[in-house]
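Just below sit the structures, each encoded as structure tokens.
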Structure I
Amino acid sequence: MIKKFLNLIFLNFKGYSLLRAYQIIECKNIYLKGKSIEFGAYKNQKKNFSNFFKGKSNFFYSNTYNHIGKNYTKLDLTKKLKVKKNEFNNVIIFNVLEHLHDTNIAFNEINKILKNSGFLIGSTPFIYQVHGAPNDYFRFTKDFYYKKLSKKFKKLKVESLGFGPFVSSFSLISPYLKFLPIIKEIILVISFFLDLIIQAFVKTKLKEIYPIGFFFIIQK
């Protein structure tokens, strides 16, 4: 727990949002192999989540607009994908699903392009500001994923990201603290400490009540 806490502070100090810091830490525990595609990829590959996974995987990248670069493909998850069935061992999708007005199409198409026993790995925000790209439609709960995907996929694991109400509140105000890096980290430490105090009096894990996001690993 202490190691994870220190990693969060370090990543936040480097300029990553708290949500992204949690997501990066989860990625670092996962080994990938085979052929993978990352939806919602950045033009600058250094910013993509593919950099944080362990193992060896041949990565391809996609977004709704064209990128001039290696292994980039223009794909829209709100439409049928012009991709072969069972093409990929892994589909990576971070902070994308909330921007899709129809997730039914997206999950059906992802299921189509995944190989049998392949993995869908990703994350979505929950207690997080509205962020258009260009639109922001949904916030999904853990119950949503289990209800929505249990019939389409074989195994589901969904983790709540966060720690408690103070950490969630810090996540919301942190964009306004970015020009005060040391003060920002001090406030983060205080937020964790206050949540620890509350947790001592509450049986339910606070991150299950005040998640800043969810991280999922789903196997076809």
Structure II
Amino acid sequence: MRLLIINPNTTAAMTESVAAAARLAARPETEIVALNPSDGPPSIQGPEDGAAALPGLFALFEAEVMEKGGYDGLIIACFDDTGLLELKDKSPVPVIGIGEAGYHAAMLAGRKFSVVTTLAVSVPVLEENIARYGFASRCAKVRAAGVPVLDLEFARDAAEKKVVDEAARAIAEDGCDAIVLGCAGMADLARDMRVRFGIPVVDGVAAAVTLAEAMASAGLSAADAGAKR
């Protein structure tokens, strides 16, 4: 099995971190290919960055999936699910966003989830996605930890503390029994946070890899999954 992960921003260090998290989650026989566009924003923080990332994302999709091919699934490694619905409409293989995968996993693991994301500018985007997917009744709250995306790569210790502290507030205040980490750069925090808090803490990268493997094994194309609109 061969899965393509596209990080829609241009920061190669984040792409490498996402690839490492994906390989830890993947089956031994699954090959992970992780790429990012050469043009676009270095991080995606809010709707303007998301819109700016679309041309590079779509060009990479056309080159890799539509022209080159050879993949069993595509994962969009931005928690905003940047370009996800557009690519579901075009793709011959299943396309999964780490946001939608994280929400699905949290709903299977608990009754109600809270999301801990990076900056407040991302909160409306995530709330809109959750409502569009029909998950609003299962989401307690979307919270921002006040962490710029690239701090998760380049100022790790301080960023991690803010994320963990915000998750603790969510557990204390929101009535949630699962936490979804709302950024691809948070992928490697999930395991330690599960131990710390004793509840499911969902990394969208791992959830997306697992779901992509399951869909490919079941022979589900994007159209079969009801993604064509």
Mean count of other Cβ atoms within 10 Å over residues 109-116 from the coordinates reads 17.5; which among I, II: I
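Looking just at mean count of other Cβ atoms within 10 Å over residues 85-92, which of the labels I, II belongs to the structure with the highest value?
Going through I, II one by one, mean count of other Cβ atoms within 10 Å over residues 85-92 is largest in I.
Given a value of -10000 for helix-only ellipticity at 222 nm (-39500 (n - 2.57) for each DSSP H run of 4 or more, over all residues; to 500), point me to the structure among I, II it was derived from.
Details: I: -10000; II: -14000.
Attributed to the structure labelled I.
With distance in nm of label points 7 Å out along Cα→Cβ at positions 157 and 205 as the yardstick, tell me which of I, II scores highest. Working shown, then result.
Details: I: 1.2; II: 2.2.
When distance in nm of label points 7 Å out along Cα→Cβ at positions 157 and 205 is calculated for I, II, structure II comes out on top.
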Taking FRET efficiency 1/(1 + (r/R0)^6) of positions 5 and 117 (r between Cβ atoms, R0 = 30 Å, to 0.05) as the quantity of interest, name the structure among I, II where it is greatest. II
Structure (I, II) behind the derived value 0.97 of Rg/Rh (Cα atoms, Kirkwood Rh): I
Given 21 for relative contact order in percent (Cα under 8 Å, 6 or more apart), calculated: source structure among I, II: I
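Computed from the coordinates by the stated procedures, all read-outs in this text should not be read as laboratory data. What you see is a predicted model, and the numbers here were worked out from it, not measured in a lab. Cβ atoms are built from the backbone, for glycine too; each structure is taken alone.
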